[in-house]
Every structure is written in C-alpha cells, then in structure tokens.
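Take a look at the structures listed below.
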Structure 1
C-alpha cells in the first residue's frame with residue numbers, strides 16, 4: 001500500500017488514472033494505492049457477492065464487488081470489496097458510482113491493508129453513516145460486524161466458523177461463516 005504525496009486529490013483525479021489493476025481510493029484527499037489481492041481474498045469476495053446477488057434477485061437491492069466506487073464526497077471515494085444497497089435506497093446507485101452510504105460495506109483482509117481497513121476505512125464508514133461494516137478477517141478466520149448506533153460503531157460482533165452471518169440491513173439473508181471463509185488456510 002502506498003500513498004501519493006499531493007495536498008488533496010479529488011474524484012476528478014481518480015478518473016484520470018489508467019486502468020492498471022491497482023486500487024486507488026482517496027480519504028480526506030489522500031490517495032491510497034493498493035495492488036491486486038491474493039486468490040483467497042478474491043474467493044471470499046466472490047462467495048459473498050454471489051450470495052448477496054442471489055438475495056437481491058428475490059428481495060431487490062443492488063450488490064457490487066470491487067471495483068465500484070463509493071462517493072462520499074469529492075475527497076472521500078473508496079472501493080469496498082463488496083457493497084450492498086437496499087431496494088429502497090437504489091437511487092444512491094448512479095452510472096459511475098454509489099453516492100453516499102451503502103447499507104453494508106465489506107472489506108476482506110489482506111496483510112498489506114489490514115491496519116488501513118480496520119482504522120482509516122472503518123472511521124470513514126462511521127463518519128459517513130454506513131449502517132453496517134463487515135470486516136472479513138482471514139488470518140483468525142472470523143467476521144467482525146460493526147453496526148452504527150447513535151452515529152458510532154461500538155465493539156464488533158465477532159462471528160466464527162460455526163456462526164451464521166445475518167443482518168437487519170439485509171433482512172432474510174443468512175450465510176454460514178464456514179461457507180464464506182472456505183477451507184482453513186494452513187502454513
């Protein structure tokens with residue numbers, strides 16, 4: 001993960017970069033660049049996006065895997081690994097990005113982005129009112145669910161392999177954490 005030295009980047013700056021398999025996000029005008037993630041990361045993203053896609057086919061709403069921009073402001077644009085927007089909030093989905101807070105954002109851990117996702121992105125999601133943030137932590141094999149309450153995320157609800165991921169933001173959705181994480185990774 002690298003940051004670029006420039007006073008303030010905006011969404012217009014992001015639009016000027018060439019497609020090169022790097023993820024570029026801006027938080028408070030700072031450009032953050034990350035390389036493509038590992039295969040296990042991508043498998044978890046595909047599993048979750050696929051399960052949510054099946055959900056939206058029967059319940060409505062929208063689900064997008066990265067790269068899909070979430071535009072909070074001109075200087076705060078990020079690409080969660082997966083995002084979900086309820087049917088009644090579909091007007092947030094525009095041609096080039098999702099404007100404002102999706103109902104759920106998901107980040108899947110990578111060794112190089114762990115601190116960034118657990119601190120900077122979590123704080124950003126909290127500040128812009130994302131009702132729920134799911135952090136899929138592949139090292140300890142768990143899901144951390146942060147729910148917004150009175151404008152802040154409290155301590156996360158920790159879900160382990162024997163648990164089921166459910167959410168009031170996605171009524172009727174249920175996914176076994178075991179199925180999400182796939183086989184344990186050893187060594």
Structure 2
C-alpha cells in the first residue's frame with residue numbers, strides 16, 4: 001500500500017490516464033483495499049480481467065500504480081498497488097476529469113444509500129451528510145479550505161497509525177474504510 005501521507009500532483013500524462021471512469025475506480029480500489037490482481041479487482045468492477053489488465057497497464061505507464069511484489073505469491077500473477085495515497089490536479093485545467101470524479105462520488109453515495117440499512121446502528125449513526133452556504137471573502141474561503149485539509153490530514157495520520165498498530169485483542173470496534181469528501185467553492189455565476 002502507498003504511504004498514507006504520500007501525494008502526487010498529476011502530470012498531463014496522468015490526467016489523460018485518469019480520464020477513463022474504470023481507471024479512476026481501479027486507482028480508488030487499490031488505495032482502499034490494497035494490492036490486487038486484475039482478477040481480484042474484477043470482483044469489485046463488472047469487467048473482464050483482461051479489460052482491467054489493459055487499464056492497469058495504462059495506470060502503470062502513467063506512474064499512478066506500481067507492481068506489488070510479495071513473497072509466496074505465484075510469480076505469474078501481476079499484483080498492483082497505488083503509487084501514492086492521493087493525486088491532485090488543478091480543476092480548471094481538467095474540468096472533464098473533475099466531472100468524472102464527481103460522478104464516481106455520486107455513485108459511491110448512491111451505493112451507500114442503497115446498502116445503509118445493512119449497516120449496524122453504530123455505523124449508520126456515525127455517517128454524516130451536511131452542507132452550509134457561508135458568506136466569505138476569497139481569503140476566508142482559502143483559510144477554511146486549509147483548516148479542513150489540515151483536519152483531514154490529522155485523521156489520515158491517525159488512520160495510518162492504526163493500520164500500522166497490531167489489531168486490538170478485544171476486537172470491540174473494527175476499523176472500516178470511511179469516505180470523506182470536502183468541497184468548497186464559490187456559488188457565483
């Protein structure tokens with residue numbers, strides 16, 4: 001798995017590689033569930049392993065994923081892992097990619113809504129969807145963004161520390177992937 005605090009700013013080549021929705025999903029899955037083969041990823045994405053292998057090759061050529069070597073695995077299988085924990089880009093230079101990402105977020109949220117009834121009461125109560133419209137200057141909006149990013153970074157570090165620690169003996173509360181989305185933008189038309 002990539003180091004949780006590692007990040008990359010996408011190059012033009014990487015932006016082109018990410019412009020396909022299947023490749024976006026593959027990169028997201030490798031970041032969430034860890035190293036997998038094309039066949040292992042096909043359990044999550046309804047596409048043939050051969051098709052996924054093609055997309056994985058494209059992501060690899062762009063430097064977004066790397067091969068994952070581990071002892072004891074069949075050397076004929078190609079295991080893949082994300083090269084970085086996050087990827088960022090200037091949204092104004094690639095609005096098409098930003099739209100693809102937002103569609104993926106919407107699909108994830110729809111899946112959550114469809115399956116929320118299967119979660120425990122604790123996990124349903126832990127979820128949050130909220131919004132606010134604030135009247136801010138551009139400087140205040142930048143300050144808010146920086147504070148939210150800092151808060152998310154602290155929780156990402158806590159998550160990484162927990163991943164590195166041995167599992168709790170009592171198993172009282174399992175750690176599950178939790179998706180956090182932060183958006184702030186001007187409503188000017």
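The numbers here are math on the coordinates, done by the rules we state, and not lab data. As the structure is a computational prediction, the values presented were derived from the model and not from experiment. Cβ atoms are built from the backbone, for glycine too; each structure is taken alone.
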Value -6000, calculated as helix-only ellipticity at 222 nm (-39500 (n - 2.57) for each DSSP H run of 4 or more, over all residues; to 500), assigned to which of 1, 2
1
Of the structures labelled 1, 2, one was used to calculate mean count of other Cβ atoms within 10 Å over residues 20-27, giving 19.8. Name it.
2
Value 20.0, calculated as mean count of other Cβ atoms within 10 Å over residues 52-59, assigned to which of 1, 2
2
Output 16.8 (Kirkwood radius over Cα pairs in Å, calculated) maps, among 1, 2, to structure 1
For 5.7 (mean projected area of the Cα convex hull in nm², for residues 60-147 alone, calculated) the corresponding structure among 1, 2
1
For relative contact order in percent (Cα under 8 Å, 6 or more apart), structure among 1, 2 ranking highest is 2
Could you tell me which structure in 1, 2 was used to calculate FRET efficiency 1/(1 + (r/R0)^6) of positions 28 and 132 (r between Cβ atoms, R0 = 30 Å, to 0.05) as 0.85?
1
Looking just at distance in nm of label points 7 Å out along Cα→Cβ at positions 68 and 100, which of the labels 1, 2 belongs to the structure with the highest value?
2
